[in-house]
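Multiple structures follow.
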Structure P
Amino acid sequence: MGSARADPMRAWHRQETETRVNTNPRQLLLLEEVRQRKNVTIEQLAERLGVTLQTVRRDVQRLAEQGHLMRFHGGVRLPSSTTENIGYVQRQLLNDEAKRAIAREVARAIPNGCSMILNIGTTTEAIARELMQHRGLRVITNNLNVAAILADNPECEVIVAGGVVRSRDHGIVGETAVDFIRQFKVDIGVIGISSVEQDGTLRDFDLREVKVAQSIIAQSREVWLAADSSKFDRPAMIELARLDQIDVLYTDAEPPAPYASLLEEAGVQCVIAA
């Protein structure tokens, strides 16, 4: 019965969308391409549609103004919820090349023999994979995926926080994890994030995860933020920190306006991964 109703509902939604974009076939095709890919660059759209970059930018501008798309530096995605993150498997695939480039840059900056905390996120998991040749690391984490990766490095001591394990991504959250993190003071805290907004706030979706990340910031002598460019201007509900609490930002592209000036004002070093 549910599947019988699904097709008419999809057809109605598409008809509504076509009405709102004045049935421009190119814009409808552009929307469909973004729906399928979830996250796509302006260059990819121009190639797929067989039009110029300028034409795509005009269409994207119009569709974004109508609320159909959300822009980020160099590309677009579907509007996202401020209350719920996208699924873990989707996040693993999203901007994978950018995350790996960021991970390599972060790993190059981490010295052997240091203490650090890695939190929840697919970017921090990519960083863990790049630390397999490091020696003498002591890594505290509330991410079971990070722990499993680094457990295969015999030169790395892994300490796992206690708390509630989220089944969807194996992150450890809750007050027990917060209390555990507070026992340590480390050289470097590396955190991922869901959103960087134009008021200089760093945001995420799960209050329990945010509380743990806040304790990581408090217990780290240096705080490094690893965030690909899709995180700029992405909405999320819960404030985790502000840019002036971060020492270094690792990202994959020059941050769009006004972030360059915000980073400068906050005294944050910005490292662009090749």
Structure Q
Amino acid sequence: MQGPTSHTYFSQRLRLHYVDWGNEDAPPMLLVHGGRDHCRNWDWVAEALRDDYHIIAPDLRGHGDSQWMLGGSYNQVDYVYDIAQLLFQKKMTPVTIISHSLGGSISLTYAGLYPETVKKLVAIEGMGPSPEMIKQRIDIPTVDRLHAWVNDLRAASGRIPRRYASLEEAYERMQTENPHLTEAQARHLTIHGSNQNEDGTYSWKFDNYVRTFSPIGLPFEAQQKLWSRITCPTLLVRGTESWASDPGKDGRAAYFQNATVANIENAGHWVHHDQLDEFLALVRSFLAD
């Protein structure tokens, strides 16, 4: 595989990283990864689509080779701003977006804010908690929510990043986390998702503070209104073995103007890894319409 070139851009004074797969005369495509992941997790998707699109894939702040922020709250709206800045600086709109998990939530919010800049959107399990989980969270008093946030930050501040004696040990952890991965996939994700420490051990690249969730963010009703502002065709993808609920059955797909729901069998949260060929066939058909 001939890989992409590496670049940086700035957003809110942070030095952020992205890769560019070339083919600049082709229509633009943005690939947005999920939490505790990195831009090179899209390599197989990018390799399959690079002849038809000019593809860029960022590392979100606190992830991959992007800078970690000072402070302890990685808020979704800041991620959205970073994506808006990247597309603005690269002049890559209207753009087709493929996204996963946290990246899906970011992309859906961005598309609701700037619907005229998105041509088509694929979100793999990017809608966050199910309606049932949302009901439970709404019932949590504000004081309790803030207390939980403070406790989470304190715990994160004392959390020492795990060190693996070798890449092989880190690979084994990656393979255990998602048994659907092939050996080649797990090794690739491990190599690009880890740094070697000064003592020769290896640690994951992401900032441990990304594990905490800000108690202040967009209300669920506001998110739903943003979904309703998305005008482009939208494909909502879910793995049937995942924790995520079916947005077609739980009612969330109804907030969209033009959304299709696809459930992929024998796949968990990382559908684009677990069933790559089926995912690519689904995406190509969606993009061709």
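Read-outs: derived from the displayed coordinates by stated rules, not from any lab. Note that the coordinates shown come from a computational prediction; the quantities given were computed from them, not determined experimentally. Cβ atoms are built from the backbone, for glycine too; each structure is taken alone.
To test your reading of the models, identify which of P, Q gives 18.4, 53 for Rg and Dmax of the Cα atoms in Å when calculated. It was calculated from structure Q.
Using the calculated result 4.4 for distance in nm of label points 7 Å out along Cα→Cβ at positions 48 and 176, pick out the matching structure from P, Q. Derived from P, not from the others.
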